[in-house]
Structure I
Amino acid sequence: MADAMSGIAALPAVPARDQFAPRKAAFLLAVHVGAVAAVWHTTWAAVGICVLLHTVCGGLGICIGYHRLLTHRSFKCPKALEYLLALLGSLSLEGGPIDWVTNHRQHHQYADEAGDPHSARKGFFWSHVIWMMWEPNKNDWRDLIERYAPDLSRVPFYRFLDRAYVALTALLAVLLYLGGGWPWVVWGTCVRLVLTYHTTFLVNSASHTFGYRNFPLRDLSTNCWWVALVSYGEGWHNNHHAFPTSARHGLRPWELDPAYAFIRLLKTVGLAWDLRTPPREKLTFDAS
């Protein structure tokens with residue numbers, strides 16, 4: 001797609017998220033319960049594995065791969081690197097790339113209005129996590145994929161990740177067990193997933209509730225410094241909604257954006273190009 005958000009016409013009728021997903025609810029509960037086992041299974045090596053995998057799978061995989069690259073096409077890179085970033089994102093168990101991108105592109109088209117999968121106008125906890133437990137029916141979901149992610153659904157590798165991401169994460173858990181026993185499994189899987197989930201969820205909830213706004217948009221997006229701190233720069237969300245296809249989210253000097261810094265590093269070594277950033281003349285900040 002020349003522009004990841006262009007050419008998406010409004011759906012004649014927005015599918016309702018009226019199908020309760022008990023397996024998703026049970027899985028989220030199980031992962032959180034599993035994280036409690038860290039009380040009995042903790043080593044410094046296991047904590048280090050958690051931090052490493054959170055950075056690699058959450059930071060590189062979700063923030064840079066799923067979000068800034070696949071969803072918004074804010075920069076270009078070699079196809080092998082794109083696939084690697086998508087693979088890392090899939091190990092965060094937030095869904096396959098096709099499903100993730102479909103939800104996020106729909107969110108941008110209807111931000112905080114009817115049709116937004118996790119509209120903050122429906123409440124903090126809905127936008128944080130409850131929305132994940134409700135989904136459209138299968139036919140409506142296929143239509144949404146065709147509308148929002150046809151570029152990804154045509155790629156065999158992304159269809160594979162959408163089918164295999166759970167099995168791949170289970171394989172990672174087995175490798176963690178072989179490397180460090182149950183402490184590595186608990187911290188490298190359960191604790192890491194819980195932390196990754198909530199850093200992602202906070203962008204949908206807290207960054208539509210707390211903070212300041214550089215741009216007077218119709219949605220509720222805000223710039224929340226503490227969300228940006230734990231989410232590799234994703235918390236500068238009002239900036240992102242103002243310029244969705246920008247690889248850079250932190251636009252003021254104090255708005256640190258580690259994900260963009262990594263993308264710039266990729267550019268420096270020749271692994272990224274055509275970085276998209278806001279035109280200088282449009283950076284007129286609102287006072288609110």
Structure II
Amino acid sequence: MAEDRDVPLLQACELLHHNWGDIRPHACLICGSGWSEIVKGLSPASSIPYEQFDGMGRTTVEGHKGNLWLAKPEGKEVLIFQGRRHFYEGVGWGPVVFPILLAHELGIRSIVLTNAAGGIREDLHPGDLMVLSDHLNFMGNNPLIGEVLHPKIPRFPDQSEVYDRDLCEKIHLSGKAIGQKLHEGTYLALSGPAFETPAEIRAFAKLGADAVGMSTVPETMVANGLGIKVGAISCISNLAAGRSTEVLSHEDVQKTSEKALPNMTSLLAHLLPAIAEG
């Protein structure tokens with residue numbers, strides 16, 4: 001018999017199959033801040049609100065639509081989480097990592113995570129896209145603490161290559177194919193929800209961080225532990241504190257992402273069918 005913690009996951013699978021039949025997606029996308037509208041360019045077929053999944057619940061952050069889509073770019077089935085849950089929402093790790101556990105249950109082999117991030121490195125500017133090569137976890141917590149989430153996850157997962165090298169290369173190749181310049185760098189995650197101070201940003205730069213945000217790392221850690229290939233892309237939505245005289249706000253993050261939306265959509269429209277092959 002399934003453990004109590006597995007019941008929402010099994011119910012979610014039943015809901016998907018009831019609505020969408022015998023789906024066989026091999027790729028999954030999680031949309032971070034500013035990325036939700038790319039769904040329109042990925043041949044969306046049907047959606048289910050997060051509220052219908054006991055393990056997810058309603059999103060509380062503006063710009064995170066809160067729908068799970070079945071999309072079919074170039075006829076390939078892809079699951080798209082239109083918005084994410086965050087640790088700072090105060091409801092624990094469950095809703096944050098639920099999409100990863102559901103993807104694994106459905107047999108998905110590759111996951112692309114997206115986010116909006118503050119640019120720390122001098123050559124990163126608002127609207128740029130950065131492929132994550134590594135990360136620093138400064139969230140003050142870890143979704144793997146406590147009882148092991150899944151029997152397949154080791155007690156001490158190796159993290160030598162949490163962002164799959166081959167998948168990252170495919171992201172870069174998609175960028176070249178559409179003429180989009182992509183940066184690469186290390187992402188530092190904080191719990192949020194406050195933006196960082198200039199002193200923190202100076203310290204993070206010395207530690208090797210190229211961009212900073214409040215997500216992605218937890219999902220990466222769980223997916224990596226499950227053996228799923230992970231690729232991640234940041235839209236540099238603002239200059240990190242101290243790099244600009246502007247006051248940081250979530251509204252400005254969204255505005256910058258809106259301007260970068262055509263590039264973000266083109267990149268994923270090219271990438272997702274390539275990694276969704278059976």
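What to note about this one:
- Per mean count of other Cβ atoms within 10 Å over residues 38-45, the highest-valued of structures I, II: II
- A value of 21.4 for mean count of other Cβ atoms within 10 Å over residues 54-61, calculated from one of I, II, originates in structure I.
- Computed 17.6 for mean count of other Cβ atoms within 10 Å over residues 110-117 - originating structure among I, II: I
- If helix-only ellipticity at 222 nm (-39500 (n - 2.57) for each DSSP H run of 4 or more, over all residues; to 500) is computed and equals -9500, the structure in I, II: II
- log10 I(q)/I(0) by the Debye sum over Cα atoms at q = 0.07, 0.09, 0.11 Å⁻¹ derived as -0.25, -0.42, -0.63 - corresponding label from I, II: I
- Answer label among I, II for the case where distance in nm of label points 7 Å out along Cα→Cβ at positions 22 and 150, calculated from the coordinates, equals 2.4: II
- Comparison across structures I, II (criterion: distance in nm of label points 7 Å out along Cα→Cβ at positions 14 and 206) gives the highest value for II.
- For log10 I(q)/I(0) by the Debye sum over Cα atoms at q = 0.13, 0.17 Å⁻¹, for residues 222-269 alone computed as -0.47, -0.69, the structure of I, II it came from: II
All of the numbers you see were taken from the coordinates with simple rules; none came from a lab. Since the structure is predicted, the reported quantities are computational estimates derived from the model, not experimental observations. Cβ atoms are built from the backbone, for glycine too; each structure is taken alone.
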